[in-house]
Structure P
Amino acid sequence: MEYGQLIRKIRLDKGFSQKEIYSGIVTKSYCIEFEKGNHDLSFRLLAQVLERLLVDVEEFIFLYDYYHSSSQNLWKQYELASNTKDLEKLFEIYQTTTASKDKKSQLLNALTKIGHDQLSDHQIDNETLEFLVDYLKSIETWTLQEIKIYTNTLNYFSEEQQQIFYKNSLKKIQIYQEYPAGKKIYLTLLLNSCGHFISYGNFFLAKDALSHLKELTTRTEDTIFKLYRIYFENILIYCTEEKSTSETMIHFIIETLDKLEYSFLSEQCTLFFQTIKNNY
């Protein structure tokens with residue numbers, strides 16, 4: 001289904017006429033061909049059409065992916081396989097992209113290899129890591145795609161590389177914090193970074209990540225991220241100041257996550273805290 005055909009489906013489902021949607025935007029003959037999938041619209045004109053349909057851009061993209069055989073999109077397959085820890089699928093995508101020469105496919109190939117090796121407890125090879133480092137360095141201004149890549153692979157970079165990439169990733173935080181999907185990616189980045197910095201004793205950057213987390217976790221829908229932030233705040237206190245009070249709060253957060261049926265998160269927090277106790 002082309003996006004013009006999807007627009008037609010939404011228009012008919014909502015009971016709008018072509019005149020109501022396209023008047024003053026494109027001609028009648030053009031909109032007919034557009035809805036057949038034979039013509040395209042510029043983003044500016046498409047945004048105007050969506051506004052009249054009372055559909056925001058993000059929802060339209062979601063619907064387009066849903067109807068547009070998104071199973072054929074290797075990037076979406078990669079994200080699904082990563083989230084579900086599907087080793088077989090990751091290896092299949094890796095094999096599919098191995099012979100590709102374009103940069104995007106090579107990037108996907110590197111990410112699927114890292115994901116597969118990580119889940120298989122194999123050592124990540126230097127060549128793959130170097131490719132990923134070179135890619136991230138080559139992008140002067142990151143978008144959410146680069147931030148997601150860094151978030152999911154930050155444990156494999158050197159301390160120097162992490163500090164550079166961490167600072168680079170924060171350049172657009174003020175913009176994306178008003179975009180729900182972007183905010184979630186940033187919150188995940190800050191939590192992963194905070195845990196990593198604490199593990200390696202870089203308390204200065206851990207405090208920096210926590211300060212950004214505090215600014216971003218002010219709404220009801222941020223509750224889980226807020227619990228995680230309080231958990232890491234107390235982990236940091238445990239490492240640098242007073243242990244008994246902070247340990248009580250840490251156990252309270254873990255118990256709360258468990259009662260909320262986030263058993264996987266509570267187990268992660270328990271294991272991380274045990275590692276911290278062994279080192280401090």
Structure Q
Amino acid sequence: MPEHNKYNNQYKKDLELSGIKPSKRLGQNFIFDKNILNKIARLINPSTCDLIIEIGPGHGGLSEALINNNAKKILLIEKDIQFLHLLNDLKSKYPDQVDIRFEDATNFNFDFADYQNISIVSNLPYNVATKILILLLNTQYSTNKLKNMILMFQKEVAQRITANYGNKHYGRLSIVSQYLYQCNIEFDLNPAIFFPRPKVDSSIVSFKSLREKSGPDIKMLENVTRIAFSQRRKKIKTSLKDLITVAELTQKLDIDVDLRAEQLSPNDYFKISKYLEKRTNP
């Protein structure tokens with residue numbers, strides 16, 4: 001029997017004994033294979049982090065892997081109250097290292113005054129992964145505290161985040177993510193290692209913070225790229241017409257208005273966003 005099947009069968013029984021059923025509504029797909037959990041944990045280099053925030057710890061398998069890899073302090077953000085007992089047991093086992101907040105990560109404030117070097121780790125639920133990523137990017141832009149992140153996404157989303165200019169997956173997520181981080185796919189995850197088994201492949205993506213930039217506000221960049229890439233087939237003179245005129249694009253920014261969204265480089269989007277920002281707040 002493959003190792004991951006052995007762990008899945010064991011932990012499936014443990015969840016059933018605890019009365020816990022994975023929530024389809026919350027997009028819960030759990031990893032129980034300790035080798036894979038340790039592999040994910042080691043990517044964050046836990047001993048170097050002042051604080052690790054884990055989003056959606058569920059049964060606590062990855063949390064314990066982080067502790068076993070010398071994490072100093074872990075804050076667990078869990079929305080699903082059915083994991084109260086299991087996570088409280090984990091806190092009782094490691095009282096000096098584990099804190100728990102039963103809150104929704106999509107509305108959570110990730111800025112902590114007492115910590116300057118925060119790392120984020122999560123097997124993100126597919127249905128809210130992009131929303132949480134945008135929240136984390138906004139937090140990093142405003143605080144510069146989220147130094148490293150190790151996040152799981154659907155493979156297709158991971159490819160969009162890490163795509164370079166000219167790649168077929170290049171788009172909004174590529175631009176806004178790589179504005180603040182060096183992003184790499186570390187490894188892929190087969191659906192067979194999850195319980196319940198998802199219908200898609202997954203990838204682990206690392207985010208390593210870049211030095212502070214003097215570029216545009218990330219909210220403006222996010223808005224410009226969202227509008228441009230939501231109308232991929234249109235030329236930017238049409239897709240961005242409610243934001244900026246053809247004259248401004250050509251005369252002030254020297255950008256070809258007959259290009260489509262995927263044909264503009266990240267620097268083009270930085271220029272447009274910075275210009276709009278200055279025009280809005282002269």
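No lab work stands behind these numbers, since they all come straight from the coordinates. The structure displayed is predicted, hence computed values, not measured ones. Cβ atoms are built from the backbone, for glycine too; each structure is taken alone.
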Structures P, Q, by distance in nm of label points 7 Å out along Cα→Cβ at positions 204 and 236: label with the highest value: Q
Given a value of 15 for relative contact order in percent (Cα under 8 Å, 6 or more apart), calculated from one of P, Q, which structure does it belong to? Q
Quick one: P(r) over Cα pairs in 5 Å bins from 0, in percent came out at 1, 5, 10, 12, 13, 13, 13, 11, 8, 6, 4, 2, 1, 0, 0 when computed from one of P, Q, so which one is it? P
Using distance in nm of label points 7 Å out along Cα→Cβ at positions 36 and 228 for the comparison, can you identify which of P, Q gives the largest number? P
Parent structure of the calculated result -11000, given that helix-only ellipticity at 222 nm (-39500 (n - 2.57) for each DSSP H run of 4 or more, over all residues; to 500) is the read-out and P, Q the choices: Q
Could you figure out which one of P, Q the value 1.5 for distance in nm of label points 7 Å out along Cα→Cβ at positions 60 and 84 was computed from? Q
